[in-house]
Structure 1
Amino acid sequence: MAPPRALPVARLIGIGAGGLALAAIWGTYNVFMPLLLGDFVESRALRGAIMGLDNVVALLLIPLVGAWSDRVDGRWGRRLPFLLAGVPLAALTFAGLPWAATALWTLLALDVVFLLSITLYRAPLVALLPDHVAPPERAAGNGIITLMSAVGGVIALVWIAPAFDVARWLPFAGAAALALVALAVVLASAQPHPPYVEHGAVQDDAPVLGGLLRDLRGLAHPGHRGPALLLAGLFCCFFGFAAVEAQFSVVATETLGLSGGQAGRLLGAASAAFVVLALPAGFAARRVGELRVMRGGALLLAAALLLAAALLLVAALPPAAVLAACMTLAGAGWAFVLVPAYPLVANQGGRDRVGFFTGLYYLFGSGAAIVAPGLVGASMDAFGNRALFVAAAAALVVGVAVLAAAARHGVQGAREAPAEA
């Protein structure tokens with residue numbers, strides 16, 4: 001038996017700088033894009049639908065980029081060329097979003113370019129983790145990566161977001177500058193040819209799209225029901241969290257009367273809890289299993305959202321303080337869902353399909369982000385803003401049931417995977 005391999009902590013922290021910047025961008029985007037759209041669109045359902053439609057770009061392209069990065073190899077390896085091309089363009093277009101908000105069509109046009117550029121590097125960035133870490137250590141390694149991402153969320157929501165109240169363009173420019181700095185750190189930390197990527201991992205000559213469609217059909221095979229159920233369960237969990245991310249600033253500004261910057265700080269309570277629990281979540285997943293930890297986290301998150309909906313009915317309680325406490329619990333629950341999620345999905349494909357399953361991970365996540373904001377926004381239009389928390393909690397409970405079914409169909413994580421020689 002091969003000796004255990006040490007976790008490359010310093011290298012993972014450097015790679016995690018990319019996740020930190022990406023989280024800062026998405027944190028800024030999810031808080032303030034609905035407010036930019038609010039200048040032109042009054043309906044919360046339509047606003048959510050527009051944000052969801054933006055993610056169609058990611059749903060269509062991320063799996064293809066992930067599989068494409070399995071095929072590319074050269075001086076910069078498989079993943080880094082995508083970061084070199086995508087990060088600068090994403091930073092430039094993201095910084096320009098508030099300047100494009102002079103008309104709805106200019107805002108949406110630049111938004112599409114931004115999403116195309118960020119899609120170019122999201123899957124390759126995440127695939128750097130399994131490229132550098134042996135399968136038994138990926139859950140713990142993802143704890144480090146996710147901790148860095150959570151720090152990025154805190155930076156965006158606690159320090160960058162309040163600048164929105166000074167000038168709307170400042171948070172976007174700050175997050176874009178952070179992305180450029182992070183790119184330099186990732187390039188200095190990642191190996192172009194890391195140890196856990198086999199040369200020519202995709203051996204067939206079919207086009208990337210053809211291979212993707214073939215493998216998607218394979219997921220429908222009775223013998224592959226476990227991975228299919230795993231992805232379906234993740235879809236439900238991502239649905240609940242994506243709805244809260246996309247519509248929380250609407251609740252904070254419309255129901256609580258807070259400014260955009262204050263809304264960001266309130267959401268930052270969830271990110272702060274995530275930071276505290278990211279590493280414990282990774283080690284808990286390694287000890288007791290990814291699926292168990294994810295189900296427990298989803299239930300905690302659902303309970304926190306239901307508590308928020310219930311306590312908003314009690315006029316004697318200050319709503320902002322109540323939501324801050326509930327969002328802290330929600331962030332804790334989400335840590336135990338998200339930290340084990342990607343390693344569990346990536347390990348379903350072995351070395352030869354890491355890029356493909358990375359793409360599927362983002363495909364299902366983007367699919368949830370497409371439908372959740374609009375559907376939950378419609379319920380908010382019909383039943384009031386508390387419906388956000390009730391609908392999101394219901395999706396999470398369904399996700400727990402589907403993940404339990406995946407466990408019954410034999411889904412295994414890194415903890416159960418055979419050791420490599």
Structure 2
Amino acid sequence: MKHVKGLMGTALAVAMLGIGAAQAADVSWMGYSYAEESAKPSVDKIIAGFTSKTGKTVEPIASAFGDLQKNLLLRVRSHTQPDVVQISERWLPSFASLPGLVDYNTVFGADNLAKIYAPEALAMGQVDGKQLALPLMSGSIGMVANNAVLQQAGITEMPKTTDEFKKDLIAIRDKVPNSVPYAMATKNNSDILVDFQTWEYAFGADIIDANGKVVVDSDASKKALGFLVDLMKERLIAPEIGRPDARRLVGQSAAAFYLDAPQSRTFLRSFSGKGKDFDVNIKPMQVPVANAGQEPTSIQWAHLIIAFQQSNPPTKDDANMQFVAWLGDDAVETQFPVEQSALPGTISARANPIVADDAYLSAWAKNNTNPKRNEVGIWSNSGELTDILAEEVQAALLGQKSADDAITSMGARMKESMIKAGHAQ
């Protein structure tokens with residue numbers, strides 16, 4: 001027994017020595033793509049390329065999309081924040097005041113960044129004159145259809161209006177057994193926000209205007225939510241579906257339509273089990289509108305990169321700034337966004353034939369010509385606003401409130417939230 005204890009003590013000492021001797025990575029990178037099975041290999045390529053070029057190492061930290069905001073804030077509070085973070089463009093306003101966030105203009109120069117990045121993509125990372133984020137990839141959130149399901153239901157043309165859309169959904173319900181015709185997000189508050197906001201625009205409604213005034217309590221908003229309530233009553237959408245569920249349903253040809261970013265193709269390839277052979281079924285389309293002739297809209301979307309200072313002031317020589325620069329290199333921008341079926345953030349990568357000649361990306365751009373800014377995600381109290389919106393939408397969809405009452409309550413609660421945040425109503 002004494003001999004065993006001695007061996008255990010020696011092993012423990014060796015293990016502790018190994019831990020102490022281990023080298024910390026030069027850069028830690030938190031992101032949601034690393035938590036996604038379809039995207040993880042692409043992230044590994046980015047990291048391997050950076051290490052090969054610079055000799056520096058990167059520690060990837062996986063965080064599911066729905067948990068990243070919470071996880072990052074917890075790390076910031078405990079002073080263990082990562083060096084670089086991948087975020088959604090709609091989260092930037094709520095992160096803009098985090099201590100130690102790098103203003104890239106002070107490191108790379110605003111004029112130089114303007115020569116590298118596409119202007120509308122670069123603008124998504126700007127707050128109060130500072131460049132607090134850079135685009136890793138960009139695009140919009142729009143409608144995607146599974147053509148195989150449409151053919152099974154005898155549908156030969158994409159619906160242009162909400163009336164046509166509902167008619168097609170009924171045909172799918174009746175002709176495609178065990179399907180969810182439209183895989184609308186009905187759980188996960190941030191997913192509900194995007195889907196409901198898209199239909200708000202389709203009915204000509206708005207939620208919060210550019211000055212911060214809540215305008216959701218309108219006839220157009222009530223019609224939009226009423227339309228979605230009718231879809232639920234007629235079993236054309238279903239409860240308890242989040243964005244990952246929708247991707248799985250469409251990829252397995254158990255749903256015909258859903259809303260997503262352009263990287264939809266990558267998810268559908270994965271969930272179908274057919275890879276690129278499934279591409280023939282993936283059809284970007286315009287979001288149907290309430291009235292014929294109305295301009296279809298989508299929602300701006302991007303993966304942005306923020307970083308925390310490794311030195312004060314930060315410099316180009318910092319390991320994390322070298323990594324950020326690498327993320328904007330053609331080697332990454334013609335690889336990662338394309339593998340994720342999205343538009344690169346840089347001008348040179350967009351001009352590359354790998355991107356310019358991609359039929360899917362061209363179709364996406366053609367069908368999403370009028371992306372609007374996320375009207376809820378841009379405010380400092382966006383988390384509370386998102387929860388309010390999702391709670392009221394769910395209450396209406398589940399029959400706990402009428403659509404009109406839910407919209408009225410949504411408006412009143414949002415006004416209170418905006419007043420607390422310092423925005424006069």
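Quick look at the values:
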| quantity | calculated |
| --- | --- |
| For -14000 (helix-only ellipticity at 222 nm (-39500 (n - 2.57) for each DSSP H run of 4 or more, over all residues; to 500), calculated) the corresponding structure among 1, 2 | 2 |
| Ranking 1, 2 by distance in nm of label points 7 Å out along Cα→Cβ at positions 160 and 384, the structure that comes out highest | 2 |
| Winner on relative contact order in percent (Cα under 8 Å, 6 or more apart) once structures 1, 2 are ranked, highest first | 1 |
| Answer label among 1, 2 for the case where FRET efficiency 1/(1 + (r/R0)^6) of positions 80 and 176 (r between Cβ atoms, R0 = 35 Å, to 0.05), calculated from the coordinates, equals 0.10 | 2 |
| Per distance in nm of label points 7 Å out along Cα→Cβ at positions 32 and 72, the highest-valued of structures 1, 2 | 1 |
| Comparison of 1, 2 - label where Cα Rg over 2.2 N^0.38 Å is highest | 2 |
| FRET efficiency 1/(1 + (r/R0)^6) of positions 96 and 248 (r between Cβ atoms, R0 = 25 Å, to 0.05) - structure with the largest value, from 1, 2 | 1 |
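Each reported figure results from applying straightforward, stated rules to the coordinates on display, with no laboratory input. Keep in mind that what you see is a predicted model, and the values were worked out from it rather than measured. Cβ atoms are built from the backbone, for glycine too; each structure is taken alone.
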